[in-house]
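Enquirer: What follows is a set of structures for review.
Quick note: the coordinates plus some simple rules give every number you see, no bench work behind them. The model shown is predicted, which means the values in this text are computed figures rather than measured ones. Cβ atoms are built from the backbone, for glycine too; each structure is taken alone.
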Structure 1
Amino acid sequence: MSEKFDINRADAQATTVVPVTPENFDFEQYAAYAGELDSRCKAFSEKESGVLVYRRMRVAECFSYGCKDMDWSLNAQLGALKASMDFEADVPNFLEPWYGIGTIASAYGGEYVWHKGQAPALEPRFKSLDEALSYQPSHVKDTQIGKFTLEMIAYFMEKTKGRLPVSFTDTQSPINISTHLFPMDDFLLQTILAPDKVTQILDILAELSIDFNKEQIKLIGETLASPGHGFASSREWKGLGMSDDNALMISPEDYLRLASPSVVKICDEMGGPVFHSCGDWEQWIYSVLQIPGLIMADGAFSPETDPGAIEKLESYQAFANTGVVLNARIVGDLKTITERVERLWTPGMKLIVVTYCLTAEEQAEAYRRIHEICK
């Protein structure tokens with residue numbers, strides 16, 4: 001593997017798997033496997049410091065055009081669960097009813113645009129924050145996107161008989177959702193001219209998110225894998241993963257003042273916030289660590305993971321002795337994984353190393369090295 005992001009790959013974090021139908025999936029075997037790993041996850045959550053390894057099995061098409069076909073998505077993800085058992089790890093994989101990232105924004109009347117071979121897109125309906133504030137949103141569960149998402153969850157639960165871990169669909173932060181409603185330049189301008197209006201729209205979006213999360217939990221119940229989506233997740237953990245990429249568009253101080261309260265409001269009901277941003281958020285570390293009740297934070301820690309991957313890995317040792325878990329995604333070979341973990345780890349950290357090794361043999365060696373480094 002090269003030490004740079006491969007722009008020719010549709011999904012740098014994806015693995016090709018063989019789909020498996022529910023009729024041909026061994027639910028008892030996976031339930032036993034996931035249960036054993038969940039016990040490790042529980043023990044990790046009770047420790048002040050330590051490391052876990054998660055070999056994520058992400059199927060690219062399930063997070064792109066394939067999300068429109070819930071039957072195919074389920075079969076592909078079951079294939080990923082089956083394949084994952086061959087790779088040494090401490091955290092089990094889970095099913096995700098992913099259906100784009102415009103879920104909450106659909107409450108404002110938007111519908112997906114489907115370009116061939118691409119994930120669905122949602123174009124902003126309003127020209128400004130004021131226009132969005134003047135619109136009365138509907139309940140997400142009553143929109144076409146919301147209905148399909150809930151139907152997808154129900155379908156997953158029916159076909160798996162509630163025997164497998166399942167997460168919520170992709171959860172976006174209010175600041176991320178806002179850019180599906182109106183242009184980002186107006187949002188940024190209003191953080192200066194009318195910050196009260198900014199917090200008002202973010203609070204409305206938080207309420208819509210909370211309501212829809214309640215609809216999802218009705219269907220998923222105790223099989224819920226938390227914090228979900230792109231994070232290492234377990235039925236033994238709590239919290240809600242929140243994609244908050246647009247946090248990097250405002251200052252760390254403005255993020256804490258204007259944006260984080262709505263995130264906390266959503267996630268408190270699920271046990272606490274879990275932060276994610278693509279790119280390098282090294283300058284936001286201390287603001288992120290000040291998010292009330294923060295449980296976990298996620299980042300891309302190798303060039304092959306993200307074109308704007310984190311460079312100053314040592315800065316993230318600030319997570320040591322905070323009790324906040326760092327979910328470190330590292331696409332790369334054994335040399336890359338070893339070097340990155342050595343730079344990240346310090347006693348007092350709670351670290352989850354997410355690997356994407358190509359073979360079970362490589363994964364076994366990566367697993368051994370990670371645990372050796374993080375003694």
Structure 2
Amino acid sequence: MNNLKINVMTISWDPTLAMDSPAFGDVQKRNIEYGKYVKNIFSVTYSPHARHLQEKKLSENVFVFPTNSKNQFCFLFDAWKIAHRICAQNKIDLFLTQDPFLTGLIGWKLKRKYKGKLLIHLHGDFFDNSYWRTEKWFNAPLLWLGKKIIKQADGVRVMSAGQQDKLIEFGIPAEKIKIISTPIDLSYFENYNNQELLNNLKEEAGEGKIILMVGRKDPVKDFETLFAAMNLVYAKNRRVNLWLVGNYESFSEIKDKIKMPAAQVFCFGQIKIENLPAYYKTSSVVVLSSQSESFGKVLVEANACGKPVVSTATTGAKEIIEDGKNGFLVPIGDAAKLAEKILSLLENPEVARQMGERGREVVQERFAGEKQTAKIINFWRDLTTD
């Protein structure tokens with residue numbers, strides 16, 4: 001890829017961009033990689049006032065500006081002030097926002113004032129999604145705003161064909177939309193070899209089969225359905241263990257929701273991103289019980305580690321899973337079907353192994369990080385080249 005002589009500004013909700021050592025996520029690495037192909041990247045990101053984060057230089061040409069906002073509403077004004085200061089000193093060719101809502105509103109205002117192009121990312125499955133719309137009271141007015149803002153974008157990046165279809169039906173021209181998933185360094189997951197940690201986790205698991213759920217503690221992940229499914233699984237297989245990574249810190253938080261004994265439920269909380277492959281590799285099955293996903297990065301990571309996956313049939317999961325080949329898809333909110341497919345893989349280890357191997361092939365063919373990065377940079381080139 002040839003370098004672009006452009007300045008890019010991103011408006012983000014992710015405070016880990018400005019942290020010295022983010023515990024969970026690899027957004028800094030991705031921004032550094034993007035920076036290799038452009039003149040400069042200026043990332044204005046939400047951060048809560050209590051953290052008092054400082055402006056940060058990720059690389060020679062990638063700069064992060066935390067807002068240290070009192071709340072998310074104040075973020076609108078704080079981000080605008082910072083962005084205005086940057087634009088006064090640098091010509092910004094491309095404004096990139098994380099969603100079509102508040103960050104999209106800021107991006108649209110910047111586009112109007114400073115005449116750059118506007119690219120909106122849809123990392124969430126918002127349009128025509130009743131689960132998301134009813135999850136919080138303010139999602140309905142946000143959706144109204146998003147539908148107004150997204151029509152002002154010069155380009156829209158989505159994670160899946162399902163998202164693209166919804167936007168086209170809404171009236172966004174197909175030529176404005178690109179399907180590009182989040183770049184993932186698959187080689188790190190495939191070749192992970194921290195034997196000490198792997199041995200420690202295997203010792204901790206003992207003879208039990210590990211069902212792994214990776215993801216933040218958020219209502220959209222639908223842990224209620226996961227716990228109901230695990231109760232059904234445990235009723236038929238007493239040697240099964242549930243591992244929760246990136247969400248619950250202790251069994252006491254869920255003891256009233258799950259009938260499994262505490263000794264067989266491991267709550268790891270947030271872990272270092274570099275250790276995540278060890279948890280995948282130790283597991284037997286990786287599960288995602290979400291009500292809504294625009295993509296489902298954990299499914300790709302699990303397959304990269306050679307593990308079969310069982311997921312609810314969200315827009316994003318359907319982009320990754322070939323049902324019955326590299327994993328199973330089940331109806332959203334259906335604990336019985338989730339349990340059925342988990343048990344099927346536990347009872348048929350050879351089938352599970354073959355699914356995991358097929359998963360390695362699928363994700364390498366379709367989601368390798370360098371391929372996605374090239375698509376992103378080419379999209380930036382298309383938008384900023386007259």
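Enquirer: Can you say which of 1, 2 returns 14 when relative contact order in percent (Cα under 8 Å, 6 or more apart) is computed?
Expert: This figure was derived from 2.
Enquirer: Let me ask you something else. Work out which structure the value 13.5 belongs to, where mean count of other Cβ atoms within 10 Å over residues 52-59 was derived from one of 1, 2.
Expert: It must be structure 2, since only it matches.
Enquirer: With mean projected area of the Cα convex hull in nm² computed per structure, which member of 1, 2 shows the largest figure?
Expert: Checked 1, 2; max of mean projected area of the Cα convex hull in nm² sits with 2.
Enquirer: Can you say which of 1, 2 returns 35 when percent of Cα pairs over 17 Å apart, for residues 220-275 alone is computed?
Expert: It was calculated from structure 2.
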